[in-house]
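Colleague: What follows is a set of structures to go through.
Derivation of every value follows stated rules applied to the coordinates shown; laboratory data play no part. Note that this is a predicted model, so its numbers are computed, not measured. Cβ atoms are built from the backbone, for glycine too; each structure is taken alone.
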Structure 1
Amino acid sequence: NSIATPNLAYESIKRAVQLIQDSILGDGNEVVVGASVGIAFFPTNTLDSDELIRMADKALYTAKNAGKNRIKIYGEK
């Protein structure tokens, strides 16, 4: 099943991040779970798979630097 538009991809990932955000209690310890995501689009951003991964990785670190549970799309401010 392919994602038709960048907006649909973003909304799908947003729902996934919201589902991941949770606290887990085990052995009396609370563990907080979350996710940050970086997105790059094929073929919009590049046709090269290595470059696509590099772009997504750059977006991921931008998301992490912006705070917890963030989603960033490569090339967006």
Structure 2
Amino acid sequence: LGVFWFGDYGTLFMRTYVIDLYLVTAAVGAAIVVFAPSLSAWVSAKRGRQMPYQGMLLTFGLLLIAAVMTQVIL
């Protein structure tokens, strides 16, 4: 006898959903690329200056972290 928190099998929350990992990681990568320039501007404002290739390093670093997290978690 099981306890179903979100209803019986076959209801909205008790189904199996297939998620395409390529689409999810593409969306995460796009969000990182869009968000990185504003993060770079924030880092520049905090430090008072910009280091060489800061935008590229920040973008590639965040993408690398996201890729490693994707490989480890999923």
Structure 3
Amino acid sequence: MRERERESASESEKESEKESARESESKRERERERACERVYERVREREGERGRERGRERGRERGRARERARASESERE
């Protein structure tokens, strides 16, 4: 009788350890996913900043081109 109780207790302890290990692994997996999401978000922010900077640069370049066109137009007159 006591042998069965010990086996039962041992089995339930093993199950408890397995469940705990699964929960730990699940928690680590969620943490990894969150870390990846944070990195991805930072990359997207950087890309957005670069895109805005490229847009500003293109705008400045267009402004310079307009100024050159006006200057050459006024030289012709």
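Colleague: Comparing 1, 2, 3, where is percent of Cα pairs over 16 Å apart highest?
Modeller: Comparing 1, 2, 3, the top value of percent of Cα pairs over 16 Å apart belongs to 3.
Colleague: Name the one structure among 1, 2, 3 that helix-only ellipticity at 222 nm (-39500 (n - 2.57) for each DSSP H run of 4 or more, over all residues; to 500) of -37000 was derived from.
Modeller: 3
Colleague: Starting from the value 12.6: which structure in 1, 2, 3 was mean count of other Cβ atoms within 10 Å over residues 39-46 calculated from?
Modeller: Details: 1: 15.8; 2: 12.6; 3: 10.0.
Here the read-out was taken from 2.
Colleague: Comparing distance in nm of label points 7 Å out along Cα→Cβ at positions 7 and 63 across structures 1, 2, 3, which is largest?
Modeller: Of structures 1, 2, 3, the maximum of distance in nm of label points 7 Å out along Cα→Cβ at positions 7 and 63 occurs in 3.
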